[in-house]
Structure 1
Amino acid sequence: MDWNQVCDDPALKDLPYKIELNEWGQIVMSPASIRHVLFQERIASILKSLLGHGRVLQEFPVMTSENVKAPDVVWVSDEILAQVWDKTASPIAPELCVEVMSPGNTKAQQLHKKMLYFDAGAREVWICSEQGDLEFYDAAGKRERSAIAPKFPGRVKLD
């Protein structure tokens, strides 16, 4: 199955799951808890308040070397968005990709996705723990803070 078929299949519309494709074209569905969705929304909200340009989006489809993945939150520049707006899945990763941990994920899976996003062109990847702690990465490894959003806190709190 390819990403266009997934997007066109009426049986896959409005599912309460994040859908991605693995390297064999099989659908991978990740159920999201309310806590996961709240962290996703909070991260997006903080990013919007800190970055006055580009777009903060959720579940943005990115074509990786292992098929389509959908980071929970992304920040994408206007320049990249102008290049990919008419695609079903972006062949270029947004500059910033954020994954929020869920009970169904392992850290190893998230670290693997991190490498896929870097290979697709991301400048930073963040991983948010189930407690709201953030790890910031660039292609060289773990960072103390984000270079894209240096004022972003190291921990996100749900109010």
Structure 2
Amino acid sequence: MKAALYLLAGLLVLVAILVQLGALRGSRPADLGVINGRLKPPSSTPNSVSSQAALYPDHPQRTYADIAPLPLKNASGPASIQALAALLGTMPGTTVVEQRSDYLRAEAETRWLKFTDDVEFWFNPVRGVVELRGASRLGRRDFGVNRQRIEAIRSAYLARG
């Protein structure tokens, strides 16, 4: 019995070390970005949101993933992307990894388990909005985490003058 408790404690310590070393971060997707005026489609499982979900009417997660785009700041795509970069820079666990005048990509890491999600924003000049996408790298469900994050970003973005 005592040996089993020691084994269990050892396994818990090993798991905690692996988590802190990034075992749950997942791999950075190679297909992010804007291709032909579109961000990557929503994930095939309920762990992503996208303002372009309607572009994929037969997608199995279209309804789950659908979320509104962001309005422009000062009627300017570059100003909007810059405002988002500044905002994301203040969010704990969030790192901007790519920024252009019309596109921004960040990685958001959860505090305890170190899961990493990818967040993208693109100024769509045709629609005059900032399209967005947030998706988990690992797991089949995100329990609404990406939607909550995007809505928190939206609230802070709209609150800034």
For which of the structures 1, 2 does the calculation of distance in nm of label points 7 Å out along Cα→Cβ at positions 35 and 139 return 3.6? 1
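Identify the structure, out of 1, 2, from whose coordinates Cα extents along the principal axes in Å was calculated to give 40, 34, 26.
Working: 1: 40, 34, 26; 2: 67, 37, 26.
Matching structure: 1.
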Determine which structure produced the value 18 for relative contact order in percent (Cα under 8 Å, 6 or more apart), calculated from the coordinates; the candidates are 1, 2. 1
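Values quoted throughout were computed directly from the atomic coordinates according to the rules given, and no laboratory measurement underlies them. This is a predicted model, so every value here is computed, not measured. Cβ atoms are built from the backbone, for glycine too; each structure is taken alone.
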